[in-house]
Structure 1
Amino acid sequence: MHSHPVASPDLQAADLLWGAYAAAHPEAVVASSEYTVEHFGDTKQLANELLGIVLSGRKRTTAELVADFIAGGDQVPRIGSHWIACDGEGLPRTIIRSTELRIGPFTSADAAFARDEGEDDLTLETNMAA
């Protein structure tokens, strides 16, 4: 199976989505007007699959190494920050707002976190093996 890289985000479309969001949710934007535009995963298929789980409501949390943020020159998300999530074609599909932030070793993840991550069979054992 051939994997295709994720397309670059459509920043103009993301700006339009942000404008509509800001008009509909001024209280959220006042709390934090910063946002990033990204995608899940590193292939079109994975980006679309994970975004689909988010849009279904099953995926309510995600995890990333702090070192990856630093290596990419990105800031670690903060409570109230926003993320415009794009599909594998780079089209913005939803806006996610950080409401909780946990920083710690991978082993600090618990069963509730694994369930909220919404992937595989929702267990900590499966997520730790990945």
Structure 2
Amino acid sequence: MGARKRNRAEAAKEARKTYSFATLKNCPTSPRKMRLVADMIRGVEVSKALSILQYSPKEASGRMEKLLRSAIANWETKNEGERPEDNHLIVSEVKVDSARMLKRLRPAPQGRGHRIRKRSNHVTLAVDKLTEENLTK
């Protein structure tokens, strides 16, 4: 391996040390409702995001809080001996994508049937150290 490639690989490895993520697959909440919760915590410090989610009345906030705790635990595993409170972790990105749809039929007048789509979603949540690059995003 060339020196340039090795230096770039080492720089990428160091950058990944501060970054950690967690995913939630096939969550039985519609993506639209989950995005409302995701928008509340995007770019916020981790401790503040946990308190926002804990006191939010929305049903999706419980699942998002559990996912955030998982991402923090993943970060702690990656950076042994360091505490998240000392490193100023923020929720750097939250992506909510639609997942499979359960399709049902509801009887309608005059022998017709209306389709009911029970939506679900995939959520990816990433935490990162607070840096100048994160502030500009």
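Of the structures labelled 1, 2, one was used to calculate relative contact order in percent (Cα under 8 Å, 6 or more apart), giving 35. Name it.
Details: 1: 29; 2: 35.
Comparing all candidates, it corresponds to 2.
One of 1, 2 was used to compute helix-only ellipticity at 222 nm (-39500 (n - 2.57) for each DSSP H run of 4 or more, over all residues; to 500), and the answer was -11000. Which one was it? Of the structures listed, the value fits 1.
For distance in nm of label points 7 Å out along Cα→Cβ at positions 53 and 85, the calculated result is 1.0, so let me know which of 1, 2 that is. Considering all the candidates, the number was obtained from 1. Comparing structures 1, 2 by Rg/Rh (Cα atoms, Kirkwood Rh), which one has the largest value? By Rg/Rh (Cα atoms, Kirkwood Rh), the leading structure of 1, 2 is 2. When Rg/Rh (Cα atoms, Kirkwood Rh), for residues 77-116 alone is calculated for each of structures 1, 2, structure 2 comes out greatest.
Every number here is computed from the coordinates shown, using simple stated rules; none is lab data. The shown structure was predicted, so the numbers you read here are calculated from the model rather than taken from an experiment. Cβ atoms are built from the backbone, for glycine too; each structure is taken alone.
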